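Read through the structures below before going on.
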Structure I
Amino acid sequence: MKRIGQSVFYAGLAAGVAFGATLPFAAQADWEPQRPIEFVIQTSPGGGSDTYARLWISIIDKHDLSPVPITPVNMPGGAGAVAMTHLYNQEGDPHFITPTLNSLITTPLQQEIPVMYPSEDLTPIAKMVMDPFLLWVHPDNWETWEEFHADCQENRMTGVGTGARQEDEIQLALLQVAANCESFRYVPSAGGGDVASAVAGQHQDMNVNQPAEAMPHYPERLWPIVAFAEERFDAYPDVPTHYELEIGTDNDGRYAELLSLEHGVHQMRGLIGPPNMAPEAVAWYEDLFRKVWETEEWQEFIERNAMTPIFMGSDEYREWLATFEDNHVDLMTEVFEWELRSDLRRR
């Protein structure tokens with residue numbers, strides 16, 4: 001198995017992760033939307049992208065930040081392929097945007113859709129947050145990692161996530177290898193809400209959902225037993241990190257780093273638009289979502305859900321995405337040896 005150079009793999013998360021990273025405000029754009037904006041959501045209602053999109057819309061409405069309505073439109077299917085294709089087909093029309101998540105990267109690497117690299121084929125607008133992974137189980141099954149680990153070394157567990165070969169399957173596959181568990185089964189589901197319900201209802205054993213998706217079931221039916229980060233999350237101070245539990249810390253600690261929020265492929269959340277959006281429209285959206293980011297409502301949501309606060313404007317986000325895309329290509333081909341789309345162009 002070929003080792004990925006850390007300077008290549010980890011560079012994408014290095015810049016801008018500190019809270020309140022300061023960037024110059026975008027110049028006030030002359031452009032304004034002329035009709036309602038369609039917020040295309042890749043997941044079903046209740047999923048992570050749906051939660052974020054509707055929260056952002058509610059903040060915009062509350063503070064009267066947009067001259068036109070912003071309408072959420074759920075387009076689940078193909079692990080984001082349906083929504084991305086729809087967005088791609090609106091080339092040059094700034095009245096369409098979509099929330100970003102890691103399937104925006106993983107799906108076009110594996111499916112031959114019009115988008116291959118979003119940083120090049122779509123228009124990055126802003127990055128809003130990094131969403132952490134925790135290992136969630138039903139508390140009636142396991143209360144601690146030690147209990148879970150003893151079982152997973154003897155029995156085959158089933159994990160559930162939002163799509164085959166997406167970010168949560170990647171995280172679970174890394175966990176399986178790092179903890180020397182029996183091979184996990186992986187069951188794809190329609191969205192984060194369904195994923196949370198599957199474990200809360202004891203239909204599946206585990207997931208690595210983000211906190212926002214788990215909250216409706218916490219703590220009675222969903223319970224985090226591992227935080228995949230270097231330090232414990234303030235929102236879950238009693239949940240040990242995988243470093244504390246020495247998951248993947250053997251040898252050179254490679255798998256521990258790959259599992260971590262700081263160096264791995266945890267969920268990113270932001271905004272992206274169709275290809276070839278006019279710079280004036282991009283500036284308007286960047287300014288809009290910078291204002292959303294600064295609101296008390298968004299900052300409270302970030303803190304409550306143990307997220308890593310960050311803001312990147314369009315140019316910085318585009319550069320960050322390009323590295324993140326390359327990191328995924330390396331991980332999916334060199335660690336897991338997955339076959340990617342036949343027409344993939346390497347950069």
Structure II
Amino acid sequence: MSSQPTNRVFSGVQPSGQLHLGNYLGAIRNWVALQDGYECIYCLVDMHAITVWQEPAALKKATFEGAAALIAAGIDPETSILFNQSQVAAHAELAWIFSCVARIGWMDRMTQFKDKAGKNKQRASVGLYTYPALMAADILAYKATHVPVGEDQKQHLELTRDIAEKFNHDYDADIFPITEPLIQEEGARIMSLRDGTAKMSKSDPSDLSRINLTDDADTIARKIRKARTDAEDLPSEPAGLEGRAEARNLVDIMAALNGTSQEVVLRDFGGKGFADFKQSLSDVAVAKLSPITEKMAALAEDETYLQTVLDNGAERAAAIAAPVIAEVKALTGFVTPG
């Protein structure tokens with residue numbers, strides 16, 4: 001039997017466009033911190049990306065840019081494993097087996113498919129529908145014990161746990177762990193700068209809705225200056241943010257960037273207008289993000305280095321997944337090389 005880890009993290013991000021402040025505060029910064037206490041495997045999930053159409057050249061470029069962003073933000077490819085999903089065949093192999101373990105009723109309950117497919121369900125790809133089986137394979141190919149997730153990903157992790165339990169039961173084997181979520185509370189859900197009720201997203205047609213990790217200092221300041229607010233001054237305590245989605249979002253961003261709380265931010269800025277607050281927020285955002293942006297730009301120019309990082313990471317990942325896949329195939333009854 002392949003070894004059972006006790007402290008292994010897996011997480012992935014799609015290389016389907018520019019990473020933004022929401023990605024950084026909601027996930028990437030947390031990934032960096034986890035390196036101190038966990039064995040970390042981080043993946044650019046390019047197979048997930050093609051569940052909707054991707055221009056091939058753009059996908060390849062975005063994969064390199066994603067690797068550059070993660071390294072610039074603090075992911076150490078020597079300490080952690082960093083690779084792109086399509087380089088490790090175990091993901092696809094295990095996803096098919098899990099597609100035969102999972103039930104259609106389980107997939108029908110996945111709200112993200114409903115959200116992404118919208119009214120065009122019949123025209124959505126089969127891959128978009130079965131996406132959660134591949135996500136389960138991503139995690140369980142490495143027997144990951146923990147996955148850092150936001151609230152919107154908890155349902156997929158619950159499905160991963162269901163698949164692991166059913167496989168273990170069906171084949172009377174204690175092979176897969178029941179993976180635990182690591183939920184980041186502070187800064188976990190950063191909203192659009194133009195609509196405080198919508199999550200910050202690269203799919204929003206307005207570039208003013210997000211701060212991209214590639215934005216320079218002037219662009220960051222301009223976007224924060226133009227961020228939607230309301231006519232009232234900032235309150236002195238969090239209860240005063242009730243019903244003020246845009247104000248709450250800017251306060252949350254300031255708190256997350258400084259690693260503090262709404263209470264502390266409002267203690268400093270309560271009773272002040274948004275002009276002063278936005279200036280301070282711009283200063284903090286530029287100070288925190290500019291070093292990442294500059295390093296990311298330099299790394300993106302060196303595709304040879306990035307290719308080496310991804311290749312080495314894929315080799316290390318494949319070595320971990322190989323005995324797991326071999327064990328799964330043996331349990332499933334597949335004839336394998338003797």
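A value of 29, 55, 15, 1 was derived for P(r) over Cα pairs in 20 Å bins from 0, in percent; which structure in I, II was it taken from?
Source structure for this number: II.
Comparing structures I, II by relative contact order in percent (Cα under 8 Å, 6 or more apart), which one has the largest value? Mind showing how you got there, number by number?
On the way: I: 29; II: 24.
Evaluating relative contact order in percent (Cα under 8 Å, 6 or more apart) on every structure, the highest lands on I.
So distance in nm of label points 7 Å out along Cα→Cβ at positions 211 and 307, computed for just one structure, reads 1.1; which one of I, II is that? Display every interim value, and only then the final one.
Details: I: 1.1; II: 3.5.
Structure of origin is I.
Given a value of -16500 for helix-only ellipticity at 222 nm (-39500 (n - 2.57) for each DSSP H run of 4 or more, over all residues; to 500), point me to the structure among I, II it was derived from.
Considering all the candidates, the number was obtained from II.
Out of I, II, which structure matches 1, 7, 12, 14, 14, 12, 11, 10, 9, 6, 3, 1, 0 when P(r) over Cα pairs in 5 Å bins from 0, in percent, for residues 83-290 alone is calculated?
II
FYI, it's all coordinate maths here, none of it is from the lab. Given the structure is predicted, the values throughout are model-derived calculations rather than measurements. Cβ atoms are built from the backbone, for glycine too; each structure is taken alone.
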